[in-house]
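As structure tokens, here come the structures.
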Structure P
Amino acid sequence: MRVEIIDDRERWNRFVEGQPTGNITQTWEWAELGSRLGSQALRLGAIAEPGDIADPAGADANGAAYQPGDLCGALLVIVERAPVLGRPYLYAPRGPVVADPGGPALAALVARVAEEARRTGSFMLKVEPNVADGDATWLAALATLGFVVNPYATHPRRSWTLDIRPDEATLLANMKDKWRYNIRLAGRKGVVVRTANPADEAAFTVDLATFYTIYRETAQRDGIFIHEQAHYDDFLRLYGARDAAALLIAEFEGTPIAALIVARCGTVATYMFGASSNRERNRMPNHLLQWTAINWAKARGCHLYDFRAIAEVLEPDEDMYSLYTYKQGFGGQSLFTLATHDLPYQAPVYWAYRRTLTAKRALVRWRHERELRRRERERAGETTGTRAGNSKQGEKPENDAKSAVAQPQPHPITGTDMSGGSQAL
């Protein structure tokens, strides 16, 4: 097994999209997005040589030897810098992509990355494979190669997914009543969803600006970080060039009020970014946008719709729990992926990194709990005021069962739009 830098876009994407462990963040275009944000990226491919035997689950379903030159493993790594320390490390978002982690491809890829780490001065390799939590084969393979578990994920581990192979009537029937009602309500209230057309350059440019205007309004309302408009323009142009992404815009009486970006990798479609205006929110445009995105994915042969991040622990006081309450209304199931694994190259630097990361996450947790306490005090004050008002009127006090977080909110750790669960590059 040998490892090479792959410079063939079609060959790379064909392999990544054809593997069960493939993910949008391991596609060719993801590296280009990173480079435009100032990150370096490498696309490493494991190439079969005579005598390399395929696992039945791999490229050769018959278990015969790979053909020499076949691509049988892929690893997109991005050179990142650790906050505070300022030291470089290598990150494989939802990678590596291999069919059999116990085979020679994974070991060969990891060995080659070690060479790149020496070249770049990187102190570790961080991987987050796109496999289910507890996968014994992956856990054993990573441990054998020297990886250690990191309890703090970069890419949120739990997401909400929906099998979209059933027909539309079945999908609607499997939704919660209120979600199904809101999809239809949006149409009755005059909301129309259209797909931006990249073939009309002038109109598409206007639509890109429209999306970003609404997205900036969302960011200002919810206090989240977003990239410059060029980042989202690049995303849509890069993936849209091969019909792997779409910008959906919800309008009322010709005025845009919400928008959504959806992308696909193989048979999986992913909700990437969502934006909503402060205007006309009672018309429920977001429910209709999600339904339109699901149908966009079905029309392109996708089997799964990934709503992306929800709370890692499904408890009401947990961060991103409101994303869970919103997304699960469409039907589907939770997917919990394998824990983050790190391969340290420089032990003292890695030690310092883990401690700064622990301190950062502890601070984020403290702020989250402080916010929960603040909201609890507000609810207690509202309840007291209600009781006092009702007592004056001789009415029975009401039981305040208002949720601490009622609507989907952005993720505070990464500072990125987590309505779709997207990660910063």
Structure Q
Amino acid sequence: MSQNWWKYAGLFLLLGAVVILSQGGCGSSGGDDNEDGDSGPLFPGYSGNLTTTGGVIYDGGNMDWGSDIAVDSTITASPVVYVLGAAFASPTGNGDAVISKFNSSGDITAAARFNGTGGTALAVNQNGVYMTGQRPSPSAYVTAKYDLNLNLITSTALAGDASARAMALDNSGNVYVIGSDGTINAYNYKIVKYDADLVQQGSPVIYDSGYNDEGSGIAVDNSGNIFVTGMKISGTGYSIVTLKYNSSLVLQNTVEYSTNVYYSTSYGLYPRIAVDKNSGSVYVSGTILGTAGPGDPFRDILLIKYDASLNQVATAIYADGLEGTNLAVDASGNVYVNGNYYNGVVQDAWLVVKYNSSLVYQSYFTDKSATNSMDEPGGIALDSAGNVYLSGITAPTYVSGDWSNFNIRAKRFPPMGP
């Protein structure tokens, strides 16, 4: 689970939630004692509900940025949803990671804050809720574990570049985080493994293509194989480089996709990855230079399917999408990719496109919080009933260079056809 960020002139694009019960220090905890959900004295700044037309919106008074969303898959009858991101006290300040919990009715029931670390990715299993993020000073990946009611259990920091971008959990409860490390124009993928209690397992694994490598996506299959993806930035262009490691983090396979791949240091359009745990198929989303379709002529959404050995099987391109942001796979093998929608008339809307397991297009939907709002995508998650959950940001209006009215937004959507 993860989110595109560094999207507006180098600022984090992170989804957050209301900050409550702040106790200072590294972290603070929330509780589940809000009976009526929605807004209230325990959760100021919230309006709406995950199930309402506009979804849940949080306005903290300054910048609040969209990041990730996860569904507790251990509760199938009444799914619980967690939302991650960051809240900024000022446009030039450091963000604090903020996590919120919603019940199956869409009401907020708990929230927590981790000070000084911008939250970028979120995952949940029976052991708890895991968050990773970027601490700028001293620079580090920071990963934290909470119980299912968002009481902080433990946290750890991995010194190095503050670029933790994605995380995944395996069936044994191990935690994996990917980002980059190095110096300007000499970055490498950096992958770290922790056990369920966030005890580091060995040294971080580094991948270096010989160019500038930005690790950005990670997923684990049912056999414990780890798949990662990211961007290779060379003097001649950009490539999406995807790797397979075994459960001991020994490299097994490498594949590179370079046809019309698009990347921008301002927009941070990083590729993402998901695994179909039933078939073992691997899916990677990204952004390519635009085609002659009806949508934006500049950027399109790319989706790639690989087999478990990273042999390319199929690709799909969606021309009405400005960029591919994240993706998820359901129990039937259908693939959902979210992004930003633009068709020449409607723009700055959330977009979800559904494909079957062969990457044959099935359906799509778009959504905005209001007619003239600017809505940017973040995380995507699915529950066992096929409902789609999105997180991101919304702004009633947007003036270039002013992010102060960007608010957090999350929403549940019904299953997509066919």
Structure R
Amino acid sequence: MKSFTIMRNVLWRIARDRRTLFLIVLLPLFFVLLYGNSFSGSFRNLPIVIVNQDNGLASVRVKNADRITLAVNLAAAFVANLDSDTFDITFSEDADGAASAVAEHEVWAALVFPQNFSHAVVNEALQQSGERTAEVDGQTVTLLPSVVIEGPSTVLTLDDGNPLIADAIITSFAASFAAVLGTQQASLTPESLLEVHPLYGGDIRMLDFTAPGIIGFALTLITVLLTAMAVVRERTSGTLTRILIAPIRAWEVSIGYTLAFSTVALVQAAELFLASALLFDIRFVGSAAIVAVIVIVFTVGLQGIATLISTVSKNEAQAMQLVLFLLIPAIMISGVFWPLETMPATIRPLAYISPLTYANGALRKVMLTGQGWADIALELAVLAGIAVVMLVLSILMMRRQAFSA
């Protein structure tokens, strides 16, 4: 049967191509290891501010007497129950300053305990359970519920720009509150004493959170794949050689390719943003001009990466394999689906060499929270640096091909 002969010849050619064989053997293992490490972590060192104004005292009514004061220190007990690995806690005495730190994206949350927090919790518990006995200074006394429950709720100011982190903070706080409240009355719930003030009103959906990264990844995949395949095709067909032997400089050729494919990328980006907004009502509260600048700088860097891929690829199949080898890990480690804060320390440094990490971060800041130039200065500077380096390298590789033409 001739089909087996064809199969044997194809496999023999693959076995002789070391680059293709390397990708076939190691790529699946690389993806599994990267996936397992990227998505198996938990949140670490989330910065929060706690303002503990609680005096730790609870004034309660007792039978056969007026009132007694109990030292319970429930706010301190709540803080002690928080996971020190999950949170990087800063203590402050300024409630307004703590809320401002959340608004300025310096911390993820600010929790303010009122002065009479312990008093409010104990009396709320008594109100629900009715009278009960307790040991106070070696004597058994009967505690009675107060007629009026006094004291405001604990206020949590929360940066909900990242729904995953916001949910993790609320879940962790609720667990700590439950541990503290359980010592008073099982029927008490964290919600009864916790007043949440989300920075963005709780309007940011998971779809909104992932949209900038997905758009950035789609732009990366389309741009790099299109550019790399086109340059390889023009080189193997001789078109690029004819251009390079013409009276034109290598840098002009490289800039020309960059301008052409950047224009295509901008059209594709506009299509992606419009379709996302019209079909799925993706949140977009920032400046369209800033987003356009981010996309332009990002795509210029992608052109350089694509040009480098095309110069080391013998054919279109190898170019596609290299593109997938670089881009599929990028979506795993760039924080598109899962925050960088959950990645193990061994994997996280890889995220910061991916342009998609910075494009994703900048687009989220602008699209979801309306931040401006100053807020994305770091991301934009890194993207610009990558664009310049990649453009210079692509020019050098184009000159190399010109000399060999």
### Summary
Value -13000, calculated as helix-only ellipticity at 222 nm (-39500 (n - 2.57) for each DSSP H run of 4 or more, over all residues; to 500) from one of P, Q, R, is from structure P
### Query
Computing percent of Cα pairs over 38 Å apart gives 26 for which of P, Q, R?
P
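We did not get these values from a lab; they are worked out from the coordinates using the rules stated. Just so it is clear, the structure is predicted and the values come from calculations on it, not from any experiment.
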